[in-house]
Structure I
Amino acid sequence: MSQFADVLARLAATIESRKGGDASASYTARLLADPSLAAKKLGEEAIEAVIAATQGDKAALAAESADLIYHWLVVLAAAGVSLDEVAAKLEAREGTSGLAEKAARQP
């Protein structure tokens, strides 16, 4: 397993362990208790990652990507969506052109 996958799995487990925790003592527990706040923070981090990418700032992009992934995992946990469910969606799209996959989603 890659370093990224190892870190991602540990982070997801840590986030899960914060469910129902004291929101005054844990930022993660606070986000999990307020899915709207978690989603807002995810959006903010996505924008910050986009800014870093457009500025060509590799260090900032790495840092903002870490923040983005953390907040994405919190939003998934708050919604009860597992990484396995996300992986299944990705696997279902393997071998399909991105353009074809997007066209298939059009009404």
Structure II
Amino acid sequence: MKYFFLSEGWAVGRVWGSDGLWQFAAWRRAPQIERVNVCLVEKNEVLWLTSVEDAVITIEVKPTTTVTNQNIGQVIIKRLITAEQVLERLGNAETSCAMQNSQAVLM
């Protein structure tokens, strides 16, 4: 598995694998992308840990319609991180949080 942190209010768009843009017809399935119930807070921004399968190389993320005052239309994430890098990032975070009973709880 690979990981990345995704700001609250952003969603995954297009996905690329080793063969280029993810082809649902060729793979016969969607890529495995799952938000993990762990987050961190940096500069008053909540960043949710998201896991992706190893076949994923690049991910496009876009702000959702609920995000206001955004001048950025999309971001391409090319540097996915390992589990060890996630632990290091969580250890160095200002604040970390986890999802419990549909609410983020600061740790």
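A short reminder: the numbers here are calculations on the coordinates, not readings from a lab. Keep in mind it's a predicted model, so treat the numbers as computed, not measured. Cβ atoms are built from the backbone, for glycine too; each structure is taken alone.
Structure notes:
- Test item: helix-only ellipticity at 222 nm (-39500 (n - 2.57) for each DSSP H run of 4 or more, over all residues; to 500) calculated as -25000, pick one of I, II: I
- Entry that produces 7.7 once mean projected area of the Cα convex hull in nm² is calculated, selected from I, II: II
- Computing distance in nm of label points 7 Å out along Cα→Cβ at positions 7 and 79 across structures I, II gives 2.4 for structure I.
- Here relative contact order in percent (Cα under 8 Å, 6 or more apart) is compared for structures I, II. The highest value is that of II.
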